[in-house]
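Peer 1: What follows are several structures.
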Structure 1
Amino acid sequence: MQKSISIADGTGAELLEQLNGAFETLATNFTGGTEPQLTYAGMDWMDTSGTNTVWKRRSADNTSWITMGTYDEDGFHPSNTVSSDDSTVTKKGNVFNGANQLVLLNSEGKLPTLNGSLLTNLTIPTKAATTHYLEAGSDHSKISIKGGTSIEVSTSEGTKLFQNVSDTEYSFTQLLDAGTPLPGKDYSMFLVLEDSGDLGVKFSLNTTAPEGYSISDVLRIGGFHTMCLSITSSNAPSSTHPAVGYNSGEIIPNSIWDNLHRPKCSPNGMAYCDLLDLWCDIYPQSGKDGADTSVYGGTAVHSRVWEDHANDMRLVGKRLIWDHEYSVLADGSPEKVAVKGAAQPNPDTTGGHMATNNLYMISKYFLWEMAGLRWCWLNNVSANGGSGWTNVQGLSGAKGQLYGASYALLAGGYWADSSYCGSRSRSGFNSRGTVAAAHGGRGVCEPLNARVIVA
């Protein structure tokens, strides 16, 4: 019922009647089919004009009615909720789709219409960011982080979020933690917590943290290898060689790796061949028995049987190269020439050698000494018939013996082969047990995330 709650002057009996009517109106929350004539901010009204009674409350500025809920035969239902008898625990009694409320999907499992005017500065992941997020920059001393990249970094101040809305370049020389870039070295790229509390970028020879930063405040997000020498149009295998214009200490573009685009093994001293979707050691083998196999200026590993080279690679997560792969990886190297001096180098180190035609022995994939320095054992082995038992590859027989003969293919040619050397030069003459100073190895590794190659 609705009666006025404004008390007019009158006799005692009249005042008593008005007071009783006002109290009854208040007790029933202004129940009625029409809204109260006199309204106040925050007052309630039980609207009975429809089939079900609707509880309404006056707005704070006393200009409108706010629906609080509805009464029906099942009881009271707060506004924007499902029926109170719904058995779904996550829905029952909750309020949905309003300010500071839960969101309820519609019958098709889709979001209701929402106001997105406050959704600004969103980072939209790009296709590139799903396969890799680091790329070569606009010059040989810069790296670009792709737009759409979002990386969380756990720090001593909590989890920080690094986001790039668009492609952004970072200077290797300006952001190096100490010194100047060195030739033929592996550098790491870090996200670091700066004094401002924001995340920044640093480069370092260290693999754990840049100089001056705590391990707990950094994240290693990638890295690369630097050029060991400067390549010009006059000393490159050709004037159009991809390495022309790269100087000592600058970034080898296809050595850039990140946590999406990298080999399964350590990326140190490796470069990527897109045609094969394969990572390859930049230098001939210079480490054995679990040591790094690709180091600039390392002492060349040779005079070992095929199995020893193969095992050296297995110990570091790599393998020897297949025949067809070698032809691709060595492409662009000087052809039909041997190493300068036509003799075993002294010192016999890896990287930076010239051929007899005074051109550097570098392939178009920035790989050194693929042809003309030392034969490289390949992964291709064969059963060559024959009879009789012999020690396996020079071993004492403790791990079994070989019946007949088994050969392994060698590639590239060596210092005494002159015009026979080249990217497709092969030798099928040697058994797997052959030991020679002219025989070495080189490792390759499959990518962590293989890419689809369309021929």
Structure 2
Amino acid sequence: MRPLPKRMRAAYVRPMVEEILHETEASPGRRGWCPGAWRPMASADGLVARLRPSGGRLSGAQLLTMASAASHAGNGVIELTGRANLQLRGIEAAKLAALQAQLGLAGLLDSSAADEARRNILLPPLAGLDPTAALDLLPLLAELEHRLREADELAALPAKFALVLEDGGLFQPSRITADLRARPVAQLPGQLAVGVGAPDGGTRWLGSAPPTLLPGILLALMRRSLPYLETLPRARFSYLTTDNCRAIAQGLPLRPLGSTPMPEPPGGSAPPLGHWRLGELSLVGVAAPLGRLDPRMLEILAGCIGPNGQARLTPWRSFVLPDQSAPILRTLKDGGFIVDASSPLLAIAACPGKEGCRSGTTSTLKDALHLAARLPLEPGGGIRLHVAGCAKGCAHPAKSALTLVGRNGSYDLVQDGRADASPLAKGLSLGDAAHLLSSLTLRTDRP
């Protein structure tokens, strides 16, 4: 990641910020792109900048840089995202250029907004470390990132384009929706199946290839998809027709899968919290309450792993810390991290609400904490309750057992659906919602 020279950066940032603010004022409810560090998104509490560490890997020194950046350029709120990224909230427009310079020196900034947007690749959190994996994805990631930086024509990819790479090991991001996906094929050693996102959130498999051919194949699929995406009502790979998928794969060195089964792989759950072992690896897992951190928490985390230690982000809004052991857990717990699986907060997702988003009309974070203390939520089954500030459901786009959706200062209740589904009840106060929720199925051990 190579930052621009200071003069060029200042000349680029000023008009870009004006454009962002204008777009947000014109369409406050639109979610047109995922924010980046080069192209942040305006929200109710200031600009939001998302950082995409390569492979989800952060050093202790980089954690300290982000803690400092969040304190001096933002409002001190750091969020973990469902794509294994971090974002800084409340950034002042006047401090954006200085923030970018600081991130660039720490190796956390791409050379341009276009490079940043294309480099949206999700890996398993233990990529390159997992002894149960079929391959090491890190060399493939490095080659893909290099080629994407050189592929200027791919600036036309959808604003929320996502590529998911799996390695066949534990804790696979197999349930994370993707535009393009690659997955090892157990019956075909040395091969990775390649597929396009499907309308139901699954994958339409095109064929398989060895890892050495994968970068060229994936970039070819991206390029060939562009003319078809331009004609769609929404520029997402899941909207491509079956004929479109065949056309973009035509002539590529993909081995037909035929009747080879592609079952959903095991390991779609989050890594354990606390201290655990995997073969000879000693690891520690910690989570952030409702996916939110403050600068002090990042400083504590950095102090525990050291400047050259590594923290790996997961799409379950947690960290895996390789080469660490149990003694650091007390420090991390005292610092505000969740260090075991008993916390009911692990079963709740919540967005920033009206305090952080122009679309929100309820205080979702405060309300989520209130509900966590009063409802029979049992962790271990993923997100059971989603407290959404509006029907966009940004914090948890998938279905959940129960979803509260903020509307005009009160809540609608959706059962077994997304935030934009038809509600079971409307116009509930927080007290009414808590009473109704307590009578519905929240426990994971109930049918």
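Peer 1: To test your reading of the models, identify which of 1, 2 gives 6.0 for distance in nm of label points 7 Å out along Cα→Cβ at positions 107 and 331 when calculated.
Peer 2: The read-out comes from structure 1.
Peer 1: On to the next question. One of 1, 2 was used to calculate Cα extents along the principal axes in Å, giving 60, 58, 50; which?
Peer 2: It must be structure 2, since only it matches.
Peer 1: Figure out for me which of the structures 1, 2 the number -2500 belongs to, where helix-only ellipticity at 222 nm (-39500 (n - 2.57) for each DSSP H run of 4 or more, over all residues; to 500) was derived from the coordinates.
Peer 2: 1
Peer 1: Consider the structures 1, 2: one of them gives 10 for relative contact order in percent (Cα under 8 Å, 6 or more apart) as calculated from the coordinates. Say which.
Peer 2: It must be structure 1, since only it matches.
Peer 1: Given structures 1, 2, which gives the highest value for distance in nm of label points 7 Å out along Cα→Cβ at positions 59 and 187?
Peer 2: Sorting by distance in nm of label points 7 Å out along Cα→Cβ at positions 59 and 187 in descending order puts 1 first.
Peer 1: Could you figure out which one of 1, 2 the value 0.95 for FRET efficiency 1/(1 + (r/R0)^6) of positions 163 and 227 (r between Cβ atoms, R0 = 35 Å, to 0.05) was computed from?
Peer 2: Traced to structure 2.
Peer 1: Of the structures 1, 2, report the one carrying the highest value of mean count of other Cβ atoms within 10 Å over residues 219-226.
Peer 2: 1
Peer 1: Still on this structure, please answer the following. Using mean count of other Cβ atoms within 10 Å over residues 51-58 for the comparison, can you identify which of 1, 2 gives the largest number?
Peer 2: Largest value of mean count of other Cβ atoms within 10 Å over residues 51-58: 2.
Bear in mind that the values in this text are calculations on the coordinates, not laboratory data. Predicted model, so just to flag it, every value in this text is computed and none were measured. Cβ atoms are built from the backbone, for glycine too; each structure is taken alone.
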